[in-house]
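What follows is calculated from the coordinates using simple rules that are stated; it is not laboratory data. As the structure is a prediction and not an experimental result, all values here were calculated from the model. Cβ atoms are built from the backbone, for glycine too; each structure is taken alone.
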Structure 1
Amino acid sequence: MFNSGVYSQTEYVGVNLAGAEFGENNLLGTYNQHYTYPTRAEVDYATSKNAFVILDPHNYARYYGNLIGIDELPVSAFRGFLQRLALYFKDYPKVIFGLMNEPHSMASELWLADANVTISAIRTIGATNLILVPGNGWSGAHSWNSSWYGTPNGTIVQNIVDPADNYAIEIHQYLDDNSSGASDECVSSTIGSSRLKDFTRWLCVHEKRGFLGEFGMSANDNCLMALDDMLDYIDDNIDV
């Protein structure tokens with residue numbers, strides 16, 4: 001991830017590099033067979049460009065099928081993992097901690113408790129890095145105020161507590177009919193801005209910062225127009 005400067009008005013633009021999140025059916029797995037990591041060359045190139053790097057556990061708030069925060073997987077395990085990571089990287093101001101990729105199929109209240117305990121642990125060891133906090137229900141912008149996954153994120157995420165007050169709310173958004181990214185077709189050329197509007201209003205009302213951490217679409221004309229529309233909308237709302 002690099003400071004955009006020339007390319008955009010937004011503070012951060014960049015790409016996602018897949019790592020060890022794949023191969024979860026072969027835990028602990030064999031390196032370079034069931035999972036891999038971004039190469040040293042990729043990471044060295046990013047840092048040579050004065051990049052910001054997000055470190056993001058990518059297992060959807062569960063491990064071996066167990067949700068974080070239940071008896072089989074106590075929140076202390078998750079808290080300890082992020083705290084050790086923060087201890088190592090706390091002196092790197094360009095490292096950002098993503099709490100978790102796309103929590104889902106759990107009580108929103110459970111995710112809130114997991115997140116607050118872990119944020120507190122990160123701050124306890126003196127790390128002041130930016131933290132990205134997702135919501136429940138795959139943290140989709142389009143469903144920020146929906147209740148099909150439990151208490152709406154728009155309600156529950158208001159209760160995130162960060163002693164350092166240096167966090168942003170991470171959302172993901174795809175532009176096909178069910179916001180999964182599985183289809184080649186985008187809903188319309190303006191679906192990008194349309195799906196970000198409720199979340200953006202929420203940010204303004206509650207004086208929060210948002211971070212679009214994942215998005216995607218096909219390379220057809222309609223989707224590329226939808227991408228331009230979404231990025232223009234972000235530039236028009238850089239205050240949040």
Structure 2
Amino acid sequence: MIAPLPAAWHGSPGGGAVVLANSLGARQGSWREVIERIGDRAHVLTFDLPGHARAEPAPFGFDDMAGAVVALLEERGVRDAVLCGVSLGGALAVAVAARRPDLVRGLVTVNAPLRQGSPGFWRERADRVETDGLDALADDLPSRWFGPGADPARVAELVAEFRALPPTGYAQACRAIADLDLERDARAVASPAVVVSGTDDVAVSPAQAEEYARLLPRAEAVVVPGAAHLLPVERPDVVADAILSLPVGMR
């Protein structure tokens with residue numbers, strides 16, 4: 001069982017609940033720019049993904065990760081939330097929305113994977129991190145996450161946070177998503193959804209966003225030209241607008 005996830009509230013306690021789920025390799029602070037734009041209207045919950053604040057004592061799978069998010073929302077009394085996730089966080093948002101519709105009334109996915117076409121890539125990545133550490137991946141992170149217009153200081157900050165992750169925990173998360181396939185979950189989501197994608201994302205193919213937009217029964221697609229993977233940092237205005245476009249839970 002995954003230990004309780006580290007989490008924090010932000011914004012206005014009188015606002016509607018918004019839950020933000022991070023990308024693989026990022027921590028809660030990656031939502032700073034989005035929170036600045038929605039915090040006056042929303043009560044925002046952020047958290048660290050399994051394996052990101054600490055390594056877990058036992059291996060875990062994607063379903064265990066989704067269960068840990070559900071446990072967090074139940075613990076914090078969250079209901080009828082707008083759930084927004086980027087990358088792996090977006091995949092978790094889809095799973096939670098499909099499996100616990102009582103918790104989620106609005107869904108935003110941002111450059112989220114629907115399935116993994118190459119499970120071996122993620123298992124090899126996990127092995128490499130456990131052998132060589134996260135520094136082996138950190139040098140490639142700016143080009144994998146950001147377009148050329150990203151703030152260099154912010155990029156450096158997030159790369160430093162990545163280097164500080166527990167290598168074993170990150171490797172556990174990589175293995176957990178190696179066999180990801182959320183087609184059934186996507187078809188089952190009842191809530192309205194916004195599918196956001198950057199045309200220049202090299203980490204998750206924009207084609208997966210197109211498929212999400214077809215599979216989610218009540219989806220609107222937002223395509224951001226020239227934008228890369230970590231859109232909450234690079235284009236927080238677009239992500240904030242997508243969240244605020246869902247009136248459910250906002251007051």
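A few points about this structure:
- Parent structure of the calculated result 16.4, 49, given that Rg and Dmax of the Cα atoms in Å is the read-out and 1, 2 the choices: 2
- If distance in nm of label points 7 Å out along Cα→Cβ at positions 189 and 229 is computed and equals 0.9, the structure in 1, 2: 1
- When helix-only ellipticity at 222 nm (-39500 (n - 2.57) for each DSSP H run of 4 or more, over all residues; to 500) is computed across structures 1, 2, the figure -12000 traces back to 2.
- Which of 1, 2 yields 15 [relative contact order in percent (Cα under 8 Å, 6 or more apart), calculated]: 1
- For distance in nm of label points 7 Å out along Cα→Cβ at positions 21 and 181 computed as 0.7, the structure of 1, 2 it came from: 1
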